[in-house]
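So, here's a batch of structures to check.
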Structure P
Amino acid sequence: MDVLQADCVISGGGPAGVMLGLLLARNGLDVVVLEKHADFFRDFRGDTIHPSTIGVLGELGLRDRFLGLPHTSVRTLDAVVSGTRLHPVDFARLGPPDDFLVLAPQWDFLSFLAGEAAQYPGFRLLMETTATGLTWADGAVTGVTARGPDGELTIAATLTVAADGR
């Protein structure tokens, strides 16, 4: 069985897991992100990137590159209730530069984040790899066991994060 060493292992390659992996790798940590699927191209529950997330991308210096991907910017949300058009959401109230919601396929967002993270030597994304259990020593979690395309492996890490959604 292969054993990998990392500062952090993250089970789940969704937005939270990949973003955390990116942030940690940017700060010099060795990170392994496990994603059970072969790619990011599948149907997701959410294809919206909220203004606060766009703001975080801006703080990281990634906003303009991300907004260079195909997307739709939404500045207001309207609703018709009993025949009356309402304007319950106006993102302009947030003020620039992040005064809009982005509609983009989540697979594009995840591919973008993973591509940015891959620029850091400490970032590893293992696709088709599922965490199968925790490893323990002296009453503390010390990593995970996993199953990937090449068989069973163990990822030993100081920090273990479950970002596997449901």
Structure Q
Amino acid sequence: MDSRRIVLRRALGSIELFALGYSDVSSTYYFSMGVIALYSGSALPMVMLLGSVPLWLVGLTYAELGSSIPEAGGAYYYVRRGLGDGLGFMAGWLLNLDQIIMIAYGAVSFVGYLGVLVDVLHVWPYNLITSLAVIYTLMFLNIIGIKPSARFNLASHR
């Protein structure tokens, strides 16, 4: 086994890092808002307030664990260290499954919102083709690196 350490250099500034974090969290919030409003009706503010409590607790937990255990791996590493290899493995794969579902949901939601402007996107197979195009475009941005992805993210929020 090679004993050399790989040193990663910082590629993002504070603004780019904030943009990536914000877009990751806000996409879930805005995509789910319509469904939550549909089922909660006039209780929407209370539902949003109560729903934000677990999110804050998870965020604070990640912040605490990230500062006390500065290792790469996130939830997988935290669960593995605290509860063992099996549950750590399961936590890692469940997070991967969550990301796959959110990518698909985000692409389909985006095409649904875009369908308000482009009527043909409500018709099969155009909605599927456009959703796949969104997924592959974002995948390409992910492959070329974090810096171009962050720049794209900043440009899309202006």
Structure R
Amino acid sequence: MFKPKFPPRFAQFIAAGFVGTMAFEVLMTAAPMFGAPVINVALWDGSFLTLNLKFATITGLVIEIAFGTILAYLYHNWITTHLQGPYWQKGLFFGVVLWGGVMIFGLPVFDHISPLVNNGLMLAPGLFARNFGQPTALIFLAALWGFTLPLSYLDDRWGKNPA
């Protein structure tokens, strides 16, 4: 019988990915309070599978949690082994790296392949989310720090030894 092998601390990666994703979503939901438009990243992600907006949002949230788990695993195996310093410093660095990737690569690619943009349901965000107004790029940075700082804290708290 096939029994999948999970990496050590897999449950902790799931927990850290979940906590970080929820913090990210809360901060993105608060974007209109800071002068940015409503930004529903879960809907953006889920729209690649369906244009049923309710189902797309739920599906997108599941995709985000899975991606958050993968990022928690990568953080533990790359950032913690290559960088020295306190957890908050590593978390801020990881957030800036993710933000740069999203702003320079992610959003411009999203403009071209998103069903929401291609069907006229959403304005294309553009490089550094320039089509959504100036605060949007900074909201993304704050939200990604909201993702990476809890992830970094939990990884530091749990230590490098498997549970």
For mean count of other Cβ atoms within 10 Å over residues 10-17, which of the structures P, Q, R scores highest? P
At a computed 62, 35, 30 (Cα extents along the principal axes in Å), which of P, Q, R: P
I have 28 for relative contact order in percent (Cα under 8 Å, 6 or more apart), calculated from one of the structures P, Q, R. Which structure is it? Q
Value -19500, calculated as helix-only ellipticity at 222 nm (-39500 (n - 2.57) for each DSSP H run of 4 or more, over all residues; to 500), assigned to which of P, Q, R: R
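Since every read-out is calculated from the coordinates, none of them should be taken as a lab result. Quick caveat, the model's predicted, so the values are computed rather than measured. Cβ atoms are built from the backbone, for glycine too; each structure is taken alone.
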